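Read through the structures below before going on.
Please treat every number below as a calculation from the coordinates, not as lab data. Computed from a predicted model, the values in this text were never measured in an experiment. Cβ atoms are built from the backbone, for glycine too; each structure is taken alone.
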Structure P
């Protein structure tokens, strides 16, 4: 897997950016840029497993290895799935890491994403992930 990092500055408090990332409606809005219709199943709590699933039924099951509310979440991909998370498929994502960190300074939150990208998807992520973060920025900054 190739490690990629993406970062964006957002004129919003860290808590608002966090909520934009992980509240269902907002997550579906920005994550559709990466994978149309993607949603998350499960509770954002350290030690829990969550699933990121697309409407095609394919997805990834991730372990939340570390969670510091409004600051950091680190996932380890533990299984590639199909049938809406019911069965395993190829191990394309298995073992990868993905983290979202937020640092706030004078009302500006820097969101940094570090992600292990499977072979063959590097260019797709280089194009789609910055657009998804721009959408996070738009959503977080428009809330008042």
Structure Q
């Protein structure tokens, strides 16, 4: 504990960097509080190192709190705007384009539990189709969802 008190600037800098790493790497920038607090801790450590503010725990606590509030007020809107951009494009799948012989009839209007299954790559895929497709037809995967292959007659 004595090391932390004797090396306050380094301790605050390390805490700031750890907060930034946790916010970005672990939480994926989902909450901004740790980012603002980490940024404030780093700036406070730099200000203490430069001799602008005294190297005491009380000053560190006050400046980190104040800078966290300032960074929150100034950066909240721009950071929130970063989260609003959503990519709606469907990810491509290696399964799209795969062709095979249909093992059973697919009736487009039948319930999910009545849809045929297809074993591929160690997974039981439920087969779906926009149209009725008969057993033995050669089909091609047009879309892959979680546990579902959407197929169309080739």
Structure R
């Protein structure tokens, strides 16, 4: 895989409690995504958070990794539905930390039994840069998968 760099721009107005910001990506795929402390710790109210964006990134990366593993085994997926939940919690002496990521996969794949799916998921998790980043940071990564 080639060297990859992607850039996002963040603007913030005001203090932490009442301020708000927006996120933009250089690609143009994400633009003016609003976020705030309230959307991070309470009801999102239509705004995003860094944790939601990390969940999307981890879920997207693992999905692509699994599609690659299944395709390499000559059993390309028909559809993968993935939900990723990032967990942030208070860690004694360290403040709030990302402590976990839970990934749930429902796969539609012709010619694959549960054992083959689980083997592909294990390889995909090992090959997913976001899974590895989270694990090296001390977060627990849990991946479950089932056939549709």
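So here's what we get for this one:
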quantity: At a computed -10500 (helix-only ellipticity at 222 nm (-39500 (n - 2.57) for each DSSP H run of 4 or more, over all residues; to 500)), which of P, Q, R; calculated: R
quantity: If distance in nm of label points 7 Å out along Cα→Cβ at positions 2 and 114 is computed and equals 8.0, the structure in P, Q, R; calculated: Q
quantity: Given 63 for percent of Cα pairs over 18 Å apart, calculated: source structure among P, Q, R; calculated: R
quantity: Structures P, Q, R, by distance in nm of label points 7 Å out along Cα→Cβ at positions 34 and 74: label with the highest value; calculated: R
